[in-house]
Structures are given as structure tokens and as C-alpha cells.
1. I, II, III: which one has Rg and Dmax of the Cα atoms in Å, for residues 49-136 alone, as calculated, at 12.5, 39?
2. Figure out for me which of the structures I, II, III the number 59, 49, 24 belongs to, where Cα extents along the principal axes in Å was derived from the coordinates.
3. Out of I, II, III, which structure matches 27 when relative contact order in percent (Cα under 8 Å, 6 or more apart) is calculated?
Structure I
Amino acid sequence: MKKPENSSGISELKSKEFLAEAYGLSDDNDMRLFYQKWADDYDAQMIEGLGYCSPRLIAEQLTRYLTNQESKVLDIGCGTGLTSKYLHDEGFKALHGLDLSPDMIEVAGKRGIYQGLRVVDVNLPLPYDDGEFDAIISSGTFTHGHVGPEPFHEISRITRLGGFIACTIHGELWQKSGFEKMLQELENSQTLACRYREIGRYFDQGELEGWFCVYEKLT
């Protein structure tokens, strides 16, 4: 019997299998293998199959605060470049990206929208100068324990004073994994100031799944 498909022709069963596998990743090696398997099919599964709206929504929030289209932006966990595509469509050209997966970086590079791409483990010191970027954006990196809150010190370091950090953080991890505590500490030290934080959907037809945040770098 033929598997049911959605209006885009993507198998519903395959999309659910894809999402379950993504949410079940437990370590960096699992992530590399997953994205090696799915890199070429990632956009179709996420956008057409699952209605993935998180990249667009967090990009829209960043552009509310980051109005200079010449700003230098780093996309952390850029994947195939979905988030940066929305920024590029809005006129932002100085886009850079990093990801743990070489396969995803290869796909992102084919978009032709990045000035620089690197394979980087965000849990390690980031290979960028202090205050190098006007903004940092990240969609889907801080989810299901893939990456904890520790990188926010490095993310803050490479953001210029007056710059912005826009990211999504899965709701289940907000308190349990220490994101709320880490970001509150950075606010208390006046390193960051929260400019926007709302719970929202990662998928068009999904539940309110994660926090959408924008922080300004103060010191």
C-alpha cells in the first residue's frame, strides 16, 4: 500500500520518522551521522513535510532590532542555511555560518548566500575575535540536549557591544538544562539585556514548543 503523503508529496510517515530520529540524537557522533544521512533531504522534510517555521520566525524577530542590512551576522548551527536564507531575502548580505556537520555545511554553501562557513563544535571555544559580529542568530541548536547553555559565554564574547543575540531554546530544556539560569546570570551581570522573549511554535501546526529570544549585548 502506498504511504500517505501531504500536499507537498512528502511521505507523512517519513517526516515523522525523520523528526523522531532528530529528537533522539544523544551525542555529537549521532548528530554527524544523522545529518550525513539527511543533509540532501533536510529542507524538504522540515519545510514541506513538517511545516518548520522556527527559522523564519526568529529571523523576523532579529530584523525588528537589527535594522542595518550591512550588519555582520553569524548563524550558529546554520544547517542547510534555512535561517540565513530569510535574512538574505530581507537584504542582509554579510552572513556567516557554522555547524558541526560537514554535510550540512556543504549544502548551505550551495545557496551562495554566505561570506564564510566553518565546521565548528559550538561547545568548544569559537574561532572568532571579540565583538566580531553585529548579531548572532540560532534556530534549532538549543534543543533536546544537543547543546547546553555553556556556549552563551562565547556567543556573548564574539558579539559587539550593542549587538544582538537571537535564538530559539526548547521549552523542555529552559529550566531543566540551565538555560534560564545562565541567561539570568548574564542579565544580572549586565552582559546581556533581554529585548524579546516569547513561547512559540517550531512547526506551523505544532504546539507551543520553545522560547524565541532576542538579547542585546551591553558589556
Structure II
Amino acid sequence: MNNLDSLIIVSLFWALYGFAHSLLANNRVKHLLITKGLIAGKNYRLYYCILALALLLPYPVLTHFLPSEPLWHWPVFLDPFLKGLSIFAILIFLWTFRYYNLLEFLGIYPESVREHFTLSPIHRFVRHPWYGCALILIWSRDLDNISLVSALCLTLYILIGYRFEEKRLISEFGEAYSIYKAKVPALFPLPWKHLSVNTAAQIQELMINPPNK
């Protein structure tokens, strides 16, 4: 097996993963699986999260046996900065996670309870901090041909995926999320675009108690 074969296999893996992940997130597919009795509606999010993780398990095994060659090494003088940036991204991820209801995130809550969107302090500056952190972790390391293909596939999936996610959020929260989207950048903070504490509280209130509901 040569390097080209490795790249094709890795590309196919991420394409299939992205297809399966997106397909199962589709509301029509979700509705079909629930109505056919294949899965309980209240457990769908939990099983979806478990399956998303399970589908990643073959990747390290697959890449272990595929030939690869180094492609890119960051300059040595940037190493402390990149390591610090990676640690910062992990800390932001963990800090933001504190503001999520884990049971709600996994879908373990009564069906009568309406899902809500929490504006943590970091969400005042960026709409999708987890995706931004993921991109930092993906690109702040040395790359071989396999990891480069993976980085490109994951970056493309994030850039496409967050747009589909925002369509769902606009459908769910309406004008409140549209206002939020207009005022806050998507993946990385910009000094001139952020919410004040008061504005964030007002938007959060609109999301929880929309005027037309």
C-alpha cells in the first residue's frame, strides 16, 4: 500500500463518518427511527452521542497501519506559543462545558422540557467556541500526509456543520438567535464584535421566553 492509498482510505473514512453523523442528526431520519420504534425519542440524543464516539474508534487503529510521511513542521521558536495556544483551547473548552447541562446535552431530560441555549461568558465573544477550539487543536501541531487529510476533512465538516446547526437554532429560537448571530462572530473572537453583559442577558431571556410563545 502506498501513500496515495492511505490518503484515499482516510478521506473515505471521514466522508463516511460525516455522512453518518449528519444523517442521524437529520430530523426526518430521527422521526423515522422513532416512529418505527427502533429507538425511544427521549433517548435519541444519548444514543446519537454514543454512536458518534463509537464511529471514531476505528480511526486510530486504521491510521496505525497506514504508511505516512512528515509534511509540515512548525518552526521550533513557535513551539511554546503553539503549545500554549493548545492548552488555552482545552481550558476554554472545559470552562465553557461548565455552563452546559450535561443531562440536557445528552438528551436525558423529560420530553416536556424545552431545550434552551445557554450564553456562557465566552459565548458573548464567539458563537461556537468548541468548534473554534477544535480548529486550533487540529492545526497547531506538526502534520504528516494522513493528519493533513484528516485536518482538512474535519475543518470542512466544521465549516459546513455549524451552518446547518445554526439553521436549526434559528428555527428553534427565531429572532433572538438571529440577533445574536449578527452581533457575535462564529468561530474566533473579533475585538469589535461582542455582547455586553446586559445585552447577553436580554438575548438569553428572549431565547428562554420568546415573545410569540
Structure III
Amino acid sequence: MLLGTMSLALGITLVVLSIILHEIAHGFIADKLGDPTARLAGRLTLNPFVHIDPIGSVALPGLLALTHSPFLLGWAKPVPYNPYNLNARKWGLPLQFGEALVGIAGPLTNVLLAIIFGSLLRYSGDLGLSATLVDALVLATMANLVLAIFNLIPLPPLDGSKVLSSILPTGMRLMYQRFEQRMYSFGPFGLLMVGLIAIYLLWPILSKLVLFLFTLIVAG
């Protein structure tokens, strides 16, 4: 889909906001589970300047959108948290589920945003939305679905790795966590590397899933 300048700018703005809310969700749940690290670091705020990563929040999404990439990805500065402060027992879950809850909060936020943007699209005629806004909402809805599904892939440093780690037997969990630490040592380049490999291998399947979910939300 070829977007006009205004639609593209508005769409990218919505995507960047979605990426920021993804990170805030991590810190919010961590805070609710007993870890105030993100809150004390000033990261539970909608102020974009404390969250934006120049490459992951601006350059990469912008480049992918401008080149009409079939997918749109990005990231914000990771929200800090201390896993040793997390107490999943507050919510009646085993202690090791703390990081899983923090991890899954981001993708679930993207799912919620996709439903909100998609619902606006579904009733765009009744709401009298302009063609510019409709095009931007299509981009934002698709991007949030991609972000949610992509981040749930159980490979570090993606959020899905925290979910997988929490359900593994103790011995396997320790081995997997050592693997996670090695991946984290690569920083954002590790995320980009995992992302490119996952997209290259899984995009034919992921794209069909994204299109299915998009149609389900928008058309019912």
C-alpha cells in the first residue's frame, strides 16, 4: 500500500507511540509486582524523549515505511527492572512467573492497541474518518500485530523468551537463562540479528497470521 506523506507521518507517529507504550507496560507491571526500578528511573511516562531510541524508534520504522516494507518493526530504550524484586505470588502465581508477566505485558499492549486502531477502522465510515487517517490506522494496526507476534517468538532477547523460561524445568531454565545472557551482551544488535533471522525464516507464516488477525479485527 502506497501512503501519502501525511498518512505516512501520522502512521509512523502512531507506531512510535505504540513502541513506547509497549515499554511502559513492561515497567508498569514490574512496578505492580514489587519492583520500582522503572518508576524511579522516570520511565513510566508518556514523554517520548525518555523512551526513544534513535535507531529503533525512528530510523528503522521510518526506513521500513518509506521503502514500503511488508513488515514494520522497531524498539524503544528497554525499560529497566530488577527480576529479583518481582513477586508473582502477589497474583497467585509461582515466583518464576514474574519475568514472564513483565515480558508478556508489552505484546499484550500491542494487541490491545491493534484492537483499538482496528476498531476505529471498522467503523471509519460511521465516524467519518478521513482517508489520511484511515491509511495511518491501517499502518498502525498492522504494525502492532507484527510487534505483538514478533515479540512473542521465544528467542532472546524477545519477550517470548521470558515466557518460555518461566515454564521450563529448573535445569533447562538455568541453561536457557545463560543463553539469554549471551544474547543480551550483543545489545540492540542482538535484537536486530534475531529479528532479521526470525523474519527471514518465519515471515511467510507470520504474514498470514497478521493478515488473518487484521481481517478478524477490522471486518469481523
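All of the numbers you see were taken from the coordinates with simple rules; none came from a lab. Since this is a predicted model, take the numbers as computed values, not measurements.
1. Of the structures listed, the value fits I.
2. The structure behind it is II.
3. II
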